[in-house]
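> Right after this note come the structures.
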Structure 1
Amino acid sequence: MKKTIVIILIMFGFFNNVSANYTELAHNFEFKSIDGNTIKLKQYKDKVIVVVNVASRCGFTNQYKDLQKLWLAYEKENLVVLGIPTNNFKQEPGSNSDIKDFCETNFNITFPMSEKTDVIGKNSHPFYRWAKENYGNAAIPKWNFHKIIIGKDGKVAETFGSITNPSSKKFINTIEKIIKN
């Protein structure tokens, strides 16, 4: 009986996005850019935003290439890719300058990037706390290259773990569906 109750509680934890209140929207948040400027998500209102926590020393680092392709392919269709470097998983030890140089040199990254930011834990950026509160545990990055897709309405539309490549059919189909809505 106890196991059944625990399983039910865990399921509600994973699926609690169904009852999201959304007293705030993603557009209310800001990040400090990798160059020291401010990235206001409200500038992306009516666009789909793919927020990805990134790292340069990760087994998934090659996803930078596909994120850049996604950005170039869908930028004119109101899609924004936003990279959030983090050292929460001990794979991004460099400075903001090092990260920027790495991304530009190795992947020709042109999409917006924040400064190095905590995405989990008590010091996590308010955006990530908001995503968890409104979408549930699926919004919490378990590793680098976790993707949170924000719909045009400013709400979390979908999340994808690190293993899902941004060039995968599943990811692209989801992006295209959200863009059309």
Structure 2
Amino acid sequence: MSVTETRADDAALRRAARLDIEDFNAAYCAVLDDGNLEDWPEFFTEDAFYNVTSRENFDHDRPVGLVYCENKAMLQDRALAIAKTSMFGPRYLRHYITNTQVTGIEADGTICALANYILVETLAELPEGRLHQAGRLIDRFRRQEDGRVLLSSRIAVYDTLLVHNALVLPI
């Protein structure tokens, strides 16, 4: 196989992976936007890592975040707690994930990707809505035997200096 053919194959793999990730993110956003919190953990592998952290913390390698989950069980606990026990004012969120880039495909098939995100929040007392968060997603996807991709890691690095109220619902 020539170098040109190898590059074409790599480009085709990255394009296919990007399309799979874009489909994944559309479904992910729809579940969260529709308030189906108990379905949210199903987008992750059993050993998944999930962190929502500030740009400052990320840039300084501080392993802290507003949300920090080290596996799917922790994500399930969080989803259940929000859905069943948390009390907060009614709100509607719209998640937008854009500019997806596949930055690499590792030997084991793990797909590394970056994307931008914004989260728009509408509250009863703020009917015009507002930007709740903006930032980038640093993702690692693992392809399953059935061909689907699931997140093995999602780090949401928010650029927004002020996070209105509490971060209640997932990014």
Structure 3
Amino acid sequence: GSALPSVEVRVVAPDGGDMPTGEPGEIWVRGYNVTHGYLDDPASTAEAIDPDGWLHTGDIGHLDQHGNLAITDRLKDLFIVGGFNVSPAEVEQVMSGHPAVSEVAEIGVPDERLGEVGRAYVIPQPGASADPDEIGAWLRGRMANFKVPRSIAVVDTLPRNATGKVQKTELRAAYDEGE
């Protein structure tokens, strides 16, 4: 949607420059209704709000030609494969189009050669057999190879919080512990 009157919105590249229309970057906001900081936590305030008053939201999004903002991901969920940024939300959206996939969540996991690679967790459609190799091959025809998860686990459930949001921190912890 569009920003409220007297509220500024920027979509910013890692170097602090503005991203072109339609290109994703971190969302920064500034205005009368934006928090001035964290109570009794100057370190967190300095990390989140720059000296010019811009709140670095940690959300990824883009502005369209009319100035409308679309939020697409969380900055902390992005991972880098061989120097290329991967948005799990983008990969999840494409994977959700596979006929055997009911739900999917992706995280970045360490890789000796590439730094990080994707690992997807798939809940199959009822009665469907989700074959990780077949899903991977299907994805290769729909996205750049570096975005295709290097491993796909078929699971019965995904960890969720009370509002139903997938808890990727729990997926990362389970992966780190050897699942």
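> One of 1, 2, 3 was used to compute distance in nm of label points 7 Å out along Cα→Cβ at positions 95 and 143, and the result was 3.1. Which label is that?
Numbers: 1: 3.1; 2: 2.3; 3: 0.8.
The read-out comes from structure 1.
> Same structure again: I have 28 for relative contact order in percent (Cα under 8 Å, 6 or more apart), calculated from one of the structures 1, 2, 3. Which structure is it?
Details: 1: 28; 2: 23; 3: 14.
Only structure 1 yields this read-out.
> Out of 1, 2, 3, which has the highest value for Kirkwood radius over Cα pairs in Å?
Details: 1: 16.6; 2: 17.0; 3: 18.2.
Top value of Kirkwood radius over Cα pairs in Å, among 1, 2, 3, belongs to structure 3.
All of the numbers you see were taken from the coordinates with simple rules; none came from a lab. Because the structure is a prediction, the values reported are computed rather than measured. Cβ atoms are built from the backbone, for glycine too; each structure is taken alone.
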